[in-house]
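**Student:** Below, each structure is written out as C-alpha cells.
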Structure 1
Amino acid sequence: MEATLKVLNRMEREGVIGNYAIGGAIAASYYVEPTVTYDLDIFAAIKERGGLVDLSGVYEWLRAAGFSAQGGGVLVEGWEVQFLVPGDPLVQEALEMAEVVTFGSTQTRIFSAEHLAMIMLQLGRPKDRARLAQFLDEKALDAGRAAELASRFDLGEKWAKFQAVFGRLSD
C-alpha cells in the first residue's frame, strides 16, 4: 500500500487532487482489528468545473501514469483506489480534520476514529453497524469527542440508541 500512498501524495503535490484522506475499511483498520476489503477509499478535494465535480483530470493523470480502471476505481500499485468527494458536512469535516499518520516511511492522512464512527452511524448499512460495534468493543473511540460529533451532526438520538444496544462508551 505504501507505493499507492506515494502516488496519491504525488498527485496532491502536482495539484491533481487537493487535500485527501483515507476513509472506509482501510481507515477503520488503523483503529480496530482489520476486516477484509479490496479497495482503498480516498476522499479528496477535487476541482470543480462549472459547479460540478470533475474527476476527468484525476483519471487522465492516472491513465498517463500507466494505471488502469478496475472495478469501481483505478488500480494503483496493486490497490483498487476509489476517489470520492465529500458529499455532506460530516465527511467534509472528516477530510479537513484528518489525522496525519505514517505508513512505512510515507505520510498520509486518515479520518479520525470518531469521524469514521459517526459516518458509519449515519450510513447505517449492516457492515457499518458491525464495524461500529467493533469500535465500541475495542474501545477505539474517545467518548466525549464521539458525543460532541453526534450532537453537532444531528446524530445524538441515533448514537444513544446504538450505544443502548451495543454498549456505552465511558468518559
Structure 2
Amino acid sequence: MAWPPEPIRTERLVLRASEARDRAAFMELLASPEVHTYLGGPQSPADLERETPAVPARWPGSFIVDLDGAMIGQILLRRATKHRPAAVGKLDLGYLFLPRAWGFGYAAEACAAALGWLAGEFPGEPVVLTTQSANVGSMRLAAKLGFAEVERFEAWEAEQWLGMRPGAAHA
C-alpha cells in the first residue's frame, strides 16, 4: 500500500496525511480531558510539547480529519496486535475528535470514508473496533458503522467492548 494516499474527500471533510500545521491541534487532542475520558486520561501539555514531532502522526494508517482547512480529529487504521485473541491480526479502526467537533456527525462521516477506502485497499477483510462500553457515543457510532459485538472484557479497570465489521468488497 502506498502511503500517504491521495486525500479522501467527503461532503464536508478531507482525510489526509498529517502536516506541520496540525501540530497544535494534535497536541490539543492528546491533552484534552474530554477526549481521553475513556482512554486513560490526557497527556501532559509539557510532555506533548517536548515529544511531539514537527509533523505529528505521520505513519501509514493515520489520517488527519480536516474541516475547512483545520484539523478536527484523527482516524487510525492499523493491525491489531494487543487486543483480545479475536482481534489480533485484524484491521483496527480508532478515532479521536476535538470536543468542539462533537455532535455534528463528523466522526461517522470520516470513519465511513476511511472504511470505504480500506475496503478498496484490503477487500474482504474484517475490521475491529474496541471501546469502553460506558462510552455511549462510541457505542452508537460503532453500531451506525456496522460493527457487531464479538465480546466484552475487563481491561484498564473498565468493561471494554470489541466489535467486528465484516469485510466488504470494494465496489
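Throughout, read-outs are computed from the coordinates displayed, never taken from laboratory work. Since the structure is predicted, the reported quantities are computational estimates derived from the model, not experimental observations. Cβ atoms are built from the backbone, for glycine too; each structure is taken alone.
**Student:** Given a value of -7000 for helix-only ellipticity at 222 nm (-39500 (n - 2.57) for each DSSP H run of 4 or more, over all residues; to 500), calculated from one of 1, 2, which structure does it belong to?
**Tutor:** Structure 2 accounts for this read-out.
**Student:** Next question. Looking just at FRET efficiency 1/(1 + (r/R0)^6) of positions 50 and 90 (r between Cβ atoms, R0 = 41 Å, to 0.05), which of the labels 1, 2 belongs to the structure with the highest value?
**Tutor:** Largest one: structure 1.
**Student:** Work out which structure the value 51, 36, 27 belongs to, where Cα extents along the principal axes in Å was derived from one of 1, 2.
**Tutor:** Checking each candidate, the match is 1.
**Student:** A follow-up question, please. Looking at FRET efficiency 1/(1 + (r/R0)^6) of positions 18 and 82 (r between Cβ atoms, R0 = 25 Å, to 0.05), point out which structure of 1, 2 has the largest value.
**Tutor:** Sorting by FRET efficiency 1/(1 + (r/R0)^6) of positions 18 and 82 (r between Cβ atoms, R0 = 25 Å, to 0.05) in descending order puts 1 first.
**Student:** When mean count of other Cβ atoms within 10 Å over residues 66-73 is computed for each of 1, 2, which one produces 17.6?
**Tutor:** 2
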